[in-house]
Structure 1
């Protein structure tokens, strides 16, 4: 989002001239003719910079008095004073009161732009830093080549260029925030803020304060996340946990694109794209009177569903390699090779914590792997949550030892094929190819072992 500059001057021609010069350079501008309009504009939304005429004829407060008032509202707000002929002493006095610079009328456009760029450099660098930090690691986080992931990416790309709201659903850990960030980075709002709020992590009393900010006696005490997201995207995670009263206020914001800070009476206008996420079934929440139906239809313009990891196991190898490379690089090591046995174990795991759990497992494995044998990750290097309980394995071996050879072989084949079928998400063709059997032979084997009763969609 372009930096927002407030131009304050009692002469309409000067306001229009300055605004035109700034807008030609990609800045957004607002204007004010007197002190009251200026204070109202600042309270409506904090500007990135104020260009302030020092005289302000006909205003309740002159430029110096208004400068002092603005510094009380926000001491860090950069202000450039505009002075007329013979007002240099006044301009210098303004500098001593906190103005960052001054420019004398008449002025060259290039000189004005130079001062503006210098005054907004800190704000610009802060925003760029926030954006870059938010983007690090997210450009390629929605990793995978499964049909499910490809469909999600395609939807995000199609909707990125619009202003439509998204509702992203899926169990915890599947990457809902990752998807939201990716869509934001593909959109025209990519250079503005991506702001997140987790309704599940805040008390009902603090949700509104975080969203809308607070105000006392006409002065901003705290800027809310909704205001910080102006021009960008607000991501509301676990939206189902939001109190009903707050849901009503969010609904009004979506309708009007404005709100009141807590304790304030003045409307704050914003341009915010709202993306929400939930791990719950919102239709159930609506039936139970825990979620507003009208809000649901406002948020659910474009639904995006992220499936659990165990429904897209074919993405696990590329995810594992992606995370292994990242965490190895953090330790300044070459990415290790993942053995076939280790990868098979990772693919066969159920992953109740989804991609987040997989990422943690890979990170832990990379950290704890012996550095003298780091080139290859073997199955025994994986944590117990992947390999299963050793006691269960020992009991299984003991039961096999007590069985005739034929029964033991059948038991082994049954468990082996269960794991391989799970590994390849029920795809019989891929399973047969991996284990070295004809597809028809594998079907016969599954029937003999009592595994052919699996759902057809899981087997084809």
Structure 2
């Protein structure tokens, strides 16, 4: 310990001189502002900041004074990555090697404000991170498409949950800085998707050629939703399709006081389907139908064959509660496929048996969001036919995604897939990501993580 402290003190007194710098190793390292020392080799670089050999004073971050001097030198160890330039035009020829980097970072004492001590500022690595920024960026870019462990194994660096946080945050901030402002649609939607028992609001735009997802929010409190909605043009939004959540309703009404806030038939059917699925999973175990979730939640008239209908009928004989739920769900889908009114929904609720509590969320929606449902019925222009299918595909894609923290989930879905853009008044704006392309990429990422396939550039 005494030897190390003495070495640090000597470094503060210019242990190294310019003659100790290797031009060849400095060029090989390729980090601006760093000089590699001659003690470096191909796998381990030792470096100091270029200020080490200059008389330039670093201003104190507390008081701005330049009356600073070296107090001590701390040895920081990083993992770094060096990329070889391809010999030809083929980018696949690029190769890398992960190396160790030992940086001697000076701590400076300010004589202008009570002798406060601070580290000299650096640009190549973040505080507390054991990887250089360029290696962190490569790890983060890989983690957007594959599991963190798989990416770390590929680069030959240790994987730990403690290191993923700063790595992802840095890259996410960078990618967010590249985002164009949102082009405000006339018809906006806010739908909740369930991701490992957590509800995540999806904000989307309904346009003539499809549904475009704009972003995913961490949760549903009014302030969270309102913060995003305030990035849009209040006057442009005519209709807002919401999921029946009070905080979402309140945020939409606050952000767009002149817009129609509505709950669509798609939303009602989705709530009914979710209720039916809950009952299927509790009462329909070993049900004698292939792909029972799909078969038991679609309208009977859309089943592929009479054989499948007989299978369903036979399976229901020993499952009276499931049979009752199936019949009520079929009646609900049939009701919403024609001309209907809110009074028809109330009649359906009145006929609902007491032993089907799975439908209670739908019952609450019908009771508490009458105004928004009526507002939907009064719309002159209803959503096109592709609307329900597009939203269902998004829900299913999220259900298929492997578990991860929210920041990683958002990055994988909305910061790695190119947005569709539009030019308005000479400025570019993002329309969002078309659901067809979004779900395709999400499913691809899910397969990358779940399947035993190797990560590669």
Can you say which of 1, 2 returns 0.99 when Rg/Rh (Cα atoms, Kirkwood Rh), for residues 165-316 alone is computed?
1
Given 18.5 as the derived value for mean count of other Cβ atoms within 10 Å over residues 37-44, which of the supplied structures 1, 2 does it correspond to?
1
helix-only ellipticity at 222 nm (-39500 (n - 2.57) for each DSSP H run of 4 or more, over all residues; to 500) gets -15000 when computed on, of labels 1, 2, structure 1
Parent structure of the calculated result 31.3, given that mean projected area of the Cα convex hull in nm² is the read-out and 1, 2 the choices:
2
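Assuming 1.00 is FRET efficiency 1/(1 + (r/R0)^6) of positions 77 and 157 (r between Cβ atoms, R0 = 25 Å, to 0.05) as calculated from a single structure, say which of 1, 2 it is.
2
Suppose Cα extents along the principal axes in Å, for residues 341-444 alone works out to 52, 39, 22; of 1, 2, which structure was it derived from? Present the calculation step by step, with values, prior to reporting the outcome.
Working: 1: 43, 34, 28; 2: 52, 39, 22.
So the calculation was done on 2.
Coordinate-derived values only; no laboratory data. This is a predicted model, so every value here is computed, not measured. Cβ atoms are built from the backbone, for glycine too; each structure is taken alone.
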